[in-house]
Structure P
Amino acid sequence: MSQPPPTVKASIDAIRMLALDAVEQAKSGHPGMPMGMAPAAYVLWTEFLKHNPKDPNWPARDRFVLSAGHGSMLLYALLHLSGYDLPLEELKRFRQWDSKTPGHPEYGHTPGVEVTTGPLGQGISTAVGMAIAERKLVAEFGEIAEHYTYVIASDGDLMEGVSGEASSLAGHLRLGKLIVLYDDNDISIDGRTELAFTEDRLKRYEAYGWHVVPGVEGEDLGAIRAALREARADPRPSLISVRSIIGFGSPLAGHHKAHSDAMGPEKVAATRQALGWPHAPFEIPEEIYADYRRALEKGAQAQAEWEAKLEALAQASPDKVAEFRRRIERQLPQGWEAHLPSFAAGEKLATRAASGKVLEKLVPVLPELMGGSADLTPSNNTRTPDMTDFSPDNPAGRYIRYGVREHAMGAIMNGLALSRALRPYGGTFLVFSDYMRPAVRMAAIMGVPTIFVFTHDSIAVGEDGPTHQPIEHVMSLRAIPNLWVIRPADANETAVAWKMALERTDGPTALILTRQALPVLDGVRPKGVERGGYIISNVPEAKAAIVATGSEVSLALEAQKLLAEGGIAVRVVSLPCWEAFEAQPEAYREGILPRNLPTLALEAGTTLGWERYAQRVVGLDRFGASAPFADVYSKLGFTRERVAAEVRALLGV
């Protein structure tokens, strides 16, 4: 292995020392990975990565995902050195309040960060979605959408199950422009990986259908360069094993104590001496900046060439380029909402079935919609007759067969959404949202408009029993900030729920849909649904209100009639989306649910949380049971007689 030229070595050591100094100043962080992977990152960023630091959102840029997000100083050093809008002062404020250098990279917060990576496994899995998006958009728009997706992943990423699910699907789909640099250093926080992680990871990835490059020495720039070239030439996704040394150059090199935490002044000084780095903390010589900032000229030239191609395509196919630009800007086509179906009062339809009918109307007019399901397509109603499957032989397909991989599906959908030109949705049973929760949470943190379709929303699942009957899940999802949870009461509310989800561009939406048929209701007000809550049935001089969601709205209306027969007047409020309702002016909310009006909440799930709106709750704080759904509802007290009795008790009559 030849030694790099002194100027190149200095550029690599600049990454190491910026990481070490930033962690030392913050007294917090993870210096080991950046120090070990600096050579591989240097080769990737200076020789292979197509990017323009002056335009981090250039659509044709290569994507770089630091899945090992704890090593965030590696990325911050690269962004700063390459000329992104990340001044040195921000590196000095690493992990401090309101800095651009948080502990883990955050999309939308730091220029050049492509994805929020915190929980291990999420980054590499989201990158699979990015690679799918690239393949799909190239099939639609040609070379103007081409790019590579590069990942640095750690042992921890490969231990997490979500990465195995996503990598399996990536191999099946032959995503040749996905290249993962595996930081193969045999170290985790507890010690050497052999404590818990002894399978042959490279053979596992070969079994997934990946191209694998084994044993690339982490300090051998020529070998790293050759491995990247080999990966780019292979039609399969690639995993390059980079045999790095964690904490390289420090007294803790190769030891698990180098993984995290500041090393202390003595070890930092010893590292400076070992690397031959004579500069003060955060001092970077101009020749090192010059080396990295070649990216500014290269990036500007690459983008100019791309824009020339885009202009040429605009001359030849103006509609195609106009569509590309519309999609990248997340603008919906003019008049799309006119295609939303409406449903006649009196018919009965499960909201999952209504959702499928909505998609049948929207898929032909919204080419950005890309659907999928975790092996529950017939149950989730997520595939329309117009859709074909996305596959290696059909990259223009708009439906992804995720298999039984809910963990991966959530993360991959986030990667699709990050393309901006695709609006992904994917279905599974509500009870399995637990598997997807990290990805749902990441979507909410990133503010990307992923649409999660959760069907089989209550004890009405029936015979499958308590393992498949969600009790706490709706309220659990409502606890996630920036996630809209919409539980429509009937088919018409379902159509509006889709409208809300598609018009939202600053965060994800979860649609909570029934297995059982529900009556199409009189009194549904689309504008009221969009505001999160409205009075679906009012009466003069109401003595109380029943507020309900989903399937329980029709039950509330039945109880209203029963109470009326006894001379008790109540209004019924449908509250499909708490988050949209809370965003309304106080005067609107007070008009729907006045504080001085005794209120009963009704929902077939946990009662926790309903105290926000009601003084009494008919809910469920136990698990369900296996029986036909009508029997489960009756046995667990979801009857009009029980609801009416609870209203009387609320009123003391």
Structure Q
Amino acid sequence: MYLNIILLPLYSFLTVSLFGSKLGNKGSIFLTTFFMFFSMVFSFFMFYEIALHQSVCYVSMFDWVISDLFELTWGLQFDTLTVSMLVLVNTVSFLVHLYSADYMNGDPHHARFMSYLSLFYFFMIVLVSGDNLIQLFVGWEGVGLCSYLLINFWNSRMQANKAAIKAMIMNRIGDLGLCIGLFLLFLITGSLDFASIFPVAYYWSDLTVNFLGIDANVYSAICLFFCLGVMGKSAQLGLHTWLPDAMEGPTPVSALIHAATMVTAGVFLVLRCSYLFELTSTGLLFLTFLGGFTAFFAATIGVFQNDLKKVIAYSTCSQLGYMVFASGLSMYQVSFFHLFNHGFFKALLFLSAGAIIHAVQDEQDMRKMGGLLQLLPFSYSMIMIGSLSLMGVPFLTGFYSKDLVLEVAYSSYVVSGHFVFWLGAISACLTSFYSIRLVFLTFYTKPNGFKVYYEHTHESPIYMAIPLMTLAIASIYLGYLGKDLFVGPGVQSWGASIFRAPYSADLMDAEFIPTGIKLLPVVFSLCGGFISFLLYKFFMQVAMSLFIGDSTISVIAQRVYRFFNQKWLFDVFYNQAGAIPLLLFGGRTSFVLLDKGYIEFFGPYGLIKLVSSLSKTMSRLQTGWIHHSLFILLGGVLLLLLCSFLPLVESHSILNIIDFIQYVVIIFITFVFVSFF
């Protein structure tokens, strides 16, 4: 069972990739979905055995790297953190596979799409189940590769090409930081196995390293470089710009990336390496502020987006910020609880959005929708449940984890905790605002789309409806069922998979904060949703009038809207400061001046021209006249004699020099006489 859970998706990918033309689309769909179903079933059995009964399992498969003192085996580690991730990844992946069976129906490359999904899942399993950081890094790079392949699946679209390249570049920047962190860790410990470095990590806690002339604590340096990897993979502020552009891929890809696989990898890295992060206050503080600013920043952008999928994408970015700053406050189990819950209601949001887009002829602009409530009641119910859970409405799944993240931030009793608490509370208000805005513009406003959209509107077929209903049930009940399993008082199921220093704030402190503080996030969420409803129901024309005209208020309103709609101008800055100078350097300097200029001039083209000129010159000497040939012959003899007498000249003897001059004169006279007479 333990090996099958990682081998089944690999078998699925290889079989469909090699024999997809023989199996056909239906056969490929059945095979990949069938294997994913059994992987999901196995993950539930493993969760029961390992998480609930504290039976950690290690599987050593084969020697991988043996080089001097560095020995690395390919092994699997199944503890509570791993199997909990497997439940999330397997369940969402199976539902996405089932959903894709209908959503991608009619695509000529449907089989290839399903094989990519299986490969994506395989690398995610490698990432979460590895017993060393190198194996984790293999899965880390693998999910990056698969995200590129899936975002660029419709590769005839220029926007898909650009989005895939952007995702790859942003992740490569983060991966560079992760690599440097791994090199430093191996330098001081001599190993990258979890079982070897985590138990004795405290031994090197006082060691300092010099990096680029800066002396720093070794674990501070390692964890800061790991944070750079988290920024790239989990789309934190600075390297986040690839995440909304990833919406160019098919909607099932968006659900898989945002809910269960790629973006959760960065948070998983922090949870897995909690033994290292607990040894550096610098790394934890950086995570705290990074997550808090990301949550607020992404929420402000989501309010001003008009693309249905991009609004949900920025909500993912914002929710990842909650997970990251909870980890920065050493509340790793709370961070994972929110990650687990978020995976299900975010998958519901994306798949519901896909059903709506599928129904309205692939239109994604919410301003061109409206009036769909009577036409798509099932899709409306599904996306409404997902939106309410995202908002943290009481007694839905999102409420139990999102509010708990904010409560533990306040109860940490440090300035950074209180700061991110207020950022998170404001972000919750903005999240509710754009969630209700999304539902209202899509379903309640007057129809704004083309007539053909509404003529062909239809509800989701059965294979799309079943995943939506399953995720809707999880978005309602999962938080209540899982709160005592993951974060309840006295929970022992985490075992040694997550480490918290003894001096860290305790989860129980959140029970004793003022009731008003506990209710504040809920009040903010409800107020944000209520304001959004009032604005778009009754005051839409008043709000629009603020942007019309040349008055000072209108100019300011237009600039504010443009600033947030253009994502705080991050893309503009990166284009102006990075992309354009690099492209100009690559085109004008590197290619034209160096490659096509100096290198070719002094290289192949220069040699060809030199040889050609010499050959033409030599060919002119072949005139056929004998005295010309004698001229060349005697010139060569003279040259040889000069070379033979050079040692005599170098001896500085006067007689030798006189003899040498006499010989030269005699030969020269003979040479001229023979040549011209």
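Matching task: 1.00 is the computed value of FRET efficiency 1/(1 + (r/R0)^6) of positions 331 and 403 (r between Cβ atoms, R0 = 35 Å, to 0.05). Pick the structure from P, Q. That value comes from structure Q.
Computing Kirkwood radius over Cα pairs in Å across structures P, Q gives 26.5 for structure P.
Looking at structures P, Q, which one was Cα Rg over 2.2 N^0.38 Å, for residues 339-578 alone calculated from, given that it came out as 1.19? Source structure for this number: Q. Among candidates P, Q, the computation of helix-only ellipticity at 222 nm (-39500 (n - 2.57) for each DSSP H run of 4 or more, over all residues; to 500) that gave -12500 used structure P.
Every read-out reported here was derived from the displayed coordinates using simple, explicitly stated rules and does not represent laboratory data. Keep in mind the model is a prediction, meaning the values are calculated, not measured. Cβ atoms are built from the backbone, for glycine too; each structure is taken alone.
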